[in-house]
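As structure tokens, here come the structures.
None of the figures in this text is laboratory data; all of them are computed from the coordinates on show. As the structure is a prediction and not an experimental result, all values here were calculated from the model. Cβ atoms are built from the backbone, for glycine too; each structure is taken alone.
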Structure I
Amino acid sequence: MDNRTLLERDLKVNWHPCSQMQDYEILPLIPIKKGEGVYLEDFEGNRYIDAISSWWVNLFGHSNPYINSKIEEQLSQIEHLIFAGFTHWGAVRLGERLTTLTGMDKVFYGDNGSSAVEIALKLSFHYWKNSGKIRPIFFSLQNSYHGETIGALSVGNVSLYKETYRELLFKNISLPIPADQSDEEAQKSLAQCKLIFEKYKGEVSCLIVEPLVQCAGYMKMHSPTFVKGLEGLCREFGIHLILDEIAVGFGRTGTMFAFEQCGVKPDFLCLSKGLTGGYLPLSVVLTTDEVYSAFYCDYRKLKSFLHSHSYTGNPLGIAAANGILDIFEREPILEKNREKSKYIWELVQEFKKLPNVREVRQTGMITAIEMVPYPWQERRGLVVYQYGLKKGVLLRPLGNVVYFMPPYIINRSEIEQMVEVAYRGIKEADKRGFYQK
């Protein structure tokens with residue numbers, strides 16, 4: 001089948017995510033034939049460095065031979081089974097490994113990042129209700145993003161995603177965030193946050209935070225001091241702390257989990273994306289024995305957490321996740337990541353000289369280059385996107401923010417190509433908006 005036929009058939013039936021479908025009249029979809037390592041390859045033999053890990057999920061490359069083998073091994077045994085009343089060895093092993101890695105006590109399985117956030121929010125509210133308290137308010141941070149389902153949207157704060165559905169959302173209060181990654185700015189924001197904690201004392205179930213990097217929030221970054229201070233406020237005012245490490249977990253920020261750098265222990269920890277290395281949908285919510293005990297009772301007391309997904313505890317997804325943890329255990333991934341992030345940081349210093357670059361920032365394997373503000377209608381980020389594709393690099397800017405979040409197996413020459421193409425794409429964006437041909 002030729003590309004044109006494939007594209008026509010696709011657009012006739014498929015509705016793609018995060019897209020204005022009319023855009024595909026001028027920005028055609030790219031049919032991908034295969035993936036290998038850091039590369040995606042189309043049917044014409046063009047290869048693209050996947051600089052964004054296909055929406056931040058891919059850790060160890062496309063078609064990773066080891067993870068492939070783990071899924072094939074599981075496939076020969078069982079593909080899926082109901083997780084209510086049944087269990088399997090993979091789920092036990094993954095649960096044990098995750099609790100050991102995080103210091104948490106219990107694991108609840110979900111399907112994806114948004115469902116993990118929904119689970120954590122419901123568990124927090126339900127915990128307080130089981131304790132005889134109704135706490136209908138939730139705290140989150142300004143500029144935050146936690147997913148697309150109604151609960152996740154409710155605690156998000158990026159209007160682009162949220163505003164359309166405002167009438168459907170439950171009550172959320174957004175807390176101020178630091179202007180930058182300094183401890184001084186962290187303390188200023190914490191002082192403002194405390195006033196809001198005091199105002200809503202006794203009414204709030206939880207605070208949800210994406211620690212260190214607000215990924216879909218245009219890659220804004222803050223210091224560990226800010227997260228530590230928020231934990232202190234949660235303890236002082238008696239509310240739960242949910243850490244959303246769906247995007248920042250599994251080595252993205254320089255440590256296995258971002259909260260390790262902050263010296264905190266959450267009440268709930270949400271993980272997904274890198275959990276399976278991009279292979280299959282899977283998420284987890286880790287929590288404490290204290291939370292678990294609020295639901296553990298005689299059936300007749302009606303305190304059970306009656307939340308389920310058809311694919312909860314799916315053996316194939318769990319096989320991929322165990323494969324991911326095997327690789328972390330046998331290879332010095334975090335140490336290599338620190339070397340690569342340092343090299344990326346050295347290379348991106350040149351971006352600071354560009355007249356249309358406002359700021360360059362980095363946390364671990366996440367690097368962001370923020371262009372100066374342009375009218376959003378000019379879609380300068382799309383100029384970078386299109387330039388990148390022409391030069392063999394998949395970059396998908398968030399508005400005016402170009403970022404790198406590549407698979408961990410990327411090598412130095414691939415890093416150099418990725419950075420060079422982004423640099424030239426940003427220079428191109430300074431000349432014109434997308435529609436200014």
Structure II
Amino acid sequence: MAHQVVILGGGFGGLYAAQALKHADISLTMVDRRNFHLFQPLLYQVATGSLSPGEIAAPLRSVLSSQPNAKVLLDEAIGIDAAGKKLILADVGPIPYDTLIVATGSRTSYFGNDQWEEFAPGLKTIEDATRMRHKILFAFEEAEREPDMDMRNAWLTFVIVGGGPTGVELAGALGEIANDTMRNEFDNIKPENARILLLDGGERILSNYPESLSDAAVNSLIKLGVRTRNKVRVTGVDADGVTLKTVAGIERIEAKTILWGAGVRASEFGKVLGEAGVPLDHGGRVLVNPDLTAGAHPNIFVVGDLASLLQDGNPLPGVAPSAMQQGKYAAKVIMARLKGQPAPAPFRYFDKGSLAVIGRTAAVAYFEKFGKLMFSGPIAWLLWLFVHLMYIVEFEARVLVFIRWGFNYLTFQRGARLITGIAATMRKPEPPALKPQ
């Protein structure tokens with residue numbers, strides 16, 4: 001019987017592991033509770049109406065259709081029998097494995113304040129992105145019909161929490177919407193007068209980049225009408241705004257639209273592995289060995305955001321290239337074992353560089369491994385476009401995204417400005433006044 005490899009999760013780590021095992025003499029089962037692979041780096045463009053969900057998601061069955069040794073199973077893992085080498089699924093039940101690769105990723109962290117999620121959506125799933133798009137577009141519509149100026153200003157105030165790449169890209173896209181896309185579309189408001197705030201608790205935004213690039217990003221955001229505020233900590237979030245702790249004391253910002261891009265935490269399956277005796281770090285991620293295996297379980301690999309491993313004293317970054325490299329490495333170890341060959345050298349992440357886009361022809365790029373090369377502006381922007389296009393899984397999606405970007409660039413329009421699920425958030429009409437008898 002062929003060696004049974006089960007991959008849990010169809011994200012970057014899981015998918016790249018599966019593709020690297022294409023020619024291996026194994027039986028591979030990809031398990032995911034979604035039937036598609038999601039290109040998460042472009043989720044913010046769904047949230048801001050540039051792209052539609054289908055343009056950044058690829059059906060797993062389609063992606064793996066040319067791989068004879070692979071099959072896809074739509075289900076959710078709820079447990080594991082590590083001793084019996086079985087993965088327990090919600091619907092199908094236990095399925096056996098000889099080798100298990102866990103690549104379940106991460107989810108948004110609210111730093112112990114999960115109740116804030118109701119008012120400040122994160123950006124990890126298609127549902128998150130469409131909910132965020134709804135909030136952004138609905139805010140302008142609500143401001144248009146709001147007669148009270150204080151309330152109107154609250155609807156036109158947008159607060160983005162987190163000054164990392166996600167927050168910066170969201171803020172830049174929101175600035176373009178207000179200044180270009182929606183200009184001259186309303187009668188009672190001027191979208192370009194929207195107040196867009198990007199909040200971060202550190203000394204500067206994009207703290208993992210050199211300071212000069214952080215400054216360049218701030219200048220680009222200023223041109224789009226975005227104001228950055230550093231060294232502030234969010235202490236409260238509700239339907240009407242945020243409460244901050246600043247160096248000057250407690251501050252309240254009235255805002256109807258709050259977007260969260262401040263942190264991530266381990267997926268729920270980390271707890272399942274922990275209950276099976278796999279060691280976890282303080283954040284719930286799996287402490288993996290240098291070969292990405294989990295604790296005392298050499299037949300269980302953990303890759304991507306769920307894996308916790310120090311390299312040169314620093315944790316592996318939770319970015320797509322890291323997950324891709326980990327997935328390929330796990331496949332390499334498996335193939336070496338099957339062939340009776342020596343184990344590969346311990347995993348080592350090669351950082352090819354960091355890119356963040358701020359807006360139209362504005363981006364920053366940093367390549368530490370290549371002589372600390374850094375630049376900003378149109379060249380960084382073009383490089384960002386090229387890299388993201390190349391990493392999209394399906395060729396058809398690359399073409400569609402390229403055409404969409406070209407249209408957006410020429411016209412300033414965003415073709416996916418849809419407010420969905422509006423019935424749940426529209427104001428309920430006031431009951432008719434009773435006429436005197």
Margin query: On FRET efficiency 1/(1 + (r/R0)^6) of positions 196 and 340 (r between Cβ atoms, R0 = 35 Å, to 0.05), which of the structures labelled I, II is highest?
Written below: I
Checklist line | Structure responsible for 3.6, with distance in nm of label points 7 Å out along Cα→Cβ at positions 188 and 228 calculated and labels I, II on offer | finding: II
Margin query: As an exercise: helix-only ellipticity at 222 nm (-39500 (n - 2.57) for each DSSP H run of 4 or more, over all residues; to 500), calculated from one structure in I, II, equals -11500. Which structure is it?
Written below: I
Checklist line | When FRET efficiency 1/(1 + (r/R0)^6) of positions 12 and 308 (r between Cβ atoms, R0 = 35 Å, to 0.05) is computed for each of I, II, the largest belongs to | finding: II
Check: mean count of other Cβ atoms within 10 Å over residues 28-35 was computed and gave 20.6; which structure, I, II, did it come from?
Finding: II
Notebook entry, point to check: Comparing FRET efficiency 1/(1 + (r/R0)^6) of positions 44 and 244 (r between Cβ atoms, R0 = 41 Å, to 0.05) across I, II, which is largest?
Noted result: II
Item checked: Cα Rg over 2.2 N^0.38 Å - structure with the largest value, from I, II -> II
